[in-house]
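Take a look at the structures below.
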Structure I
Amino acid sequence: MTESNALTAEDRLQIHELYARYAWALGTGDTQSFLACFTADAVLCEDIFETADRWEGVDNIRSMIEFFRNLPPFPGRQIHVGQILIEGNAERADSKAFCFVTHCTGEPPYPLSMLGYYTDVVVKQEGRWLFRERLIRDWSGPVLKAFPGQSGNKVPRKRPGKPGPPR
């Protein structure tokens, strides 16, 4: 990689802002802002339950956010992202981050709905960093394989009562 192709501090800041835009858009039900975080050919995969949910292309990703936006218990969720690590160059990078979701309705204390992490491929298109691939996993399985007694195998959660969003 040449020095001129290295990730700059500005690139890193823009990638951090991409994570924030995603979280704010999902947490506030802002479909247009959510979709603006992805390339047209993006792949979004939520590998938490027994069967992974996978959406390819921005039109299918739209069905995912619309499902959650219209799900009665979804309002009040906040998506928190931190510890973002980024490796790549000025056009493409691999990134990963911790995430957790709180459900802020009623009186505190608020429950956690999910603890997990993202692994992503981000690309720069027309001066903006966007998600090309996003994998969402809970905090089990492969990420814990370095610990004694951990197999590294996915531990699927049971899907709550309703079926997941259309894939």
Structure II
Amino acid sequence: MKLHRVRIRRQEDRIRLIEQQVCESLYGEDFAELRYIVSPHRALAGVPARDDEAQATAVWEWVRESVLYVPDPWPFDLFPTAGAVLDYGMGDCDCHAIVNCALLAILGFPVGLRMIQTDSDLWHVYSTVWLPRAEPTHAVAFDTSWGEAEKMGDEWPRERTKHFDEYVLELRRNP
């Protein structure tokens, strides 16, 4: 398990660290655990194999029920691997994004991140999933850490957002 504890100076650094931890999760010791979670025995139980939206929704619901949102200890940001987040059963928005992107990537979904600055000057990051899987045409918000999200696709209202950036992750062995 790798855990980075840092002070974030630029939001691009946050994106880079999340991407690194997703790759570490996919290509490191967490892979088997993550693969089992998105098997028909766990998160995808009863979900048709060819129904992309149903599979993504099942992963969203599983993470939402399995990982509690808790803020990082100020003034640091913690960036663990997906396996570490799942072992602890909790994490902040960065941790949720790492788990979400890793689980979706194992299923073959293209994934990304959205970084926003809210109207109260807080920074928030959350994952996106590109649908349909084979020939993606649109990104859907995949925010399991925002308390007001009731389903996949719910996200912070744009009219209450000061800054918005979108990133597509390139999940290679050595990002």
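No lab work stands behind these numbers, since they all come straight from the coordinates. Only a predicted model underlies this, so the values are computations on that prediction, with no experimental measurement involved. Cβ atoms are built from the backbone, for glycine too; each structure is taken alone.
A few points about this structure:
- Structure (I, II) behind the derived value 1.8 of distance in nm of label points 7 Å out along Cα→Cβ at positions 19 and 115: I
- Looking across I, II, the calculation of FRET efficiency 1/(1 + (r/R0)^6) of positions 123 and 139 (r between Cβ atoms, R0 = 25 Å, to 0.05) that yields 0.80 traces back to II.
- Which of I, II yields 12.6 [mean count of other Cβ atoms within 10 Å over residues 43-50, calculated]: II
- Among I, II, structure where helix-only ellipticity at 222 nm (-39500 (n - 2.57) for each DSSP H run of 4 or more, over all residues; to 500) as derived comes to -10500: II
- Parent structure of the calculated result -0.21, -0.58, -1.03, -1.48, given that log10 I(q)/I(0) by the Debye sum over Cα atoms at q = 0.08, 0.13, 0.17, 0.20 Å⁻¹ is the read-out and I, II the choices: II
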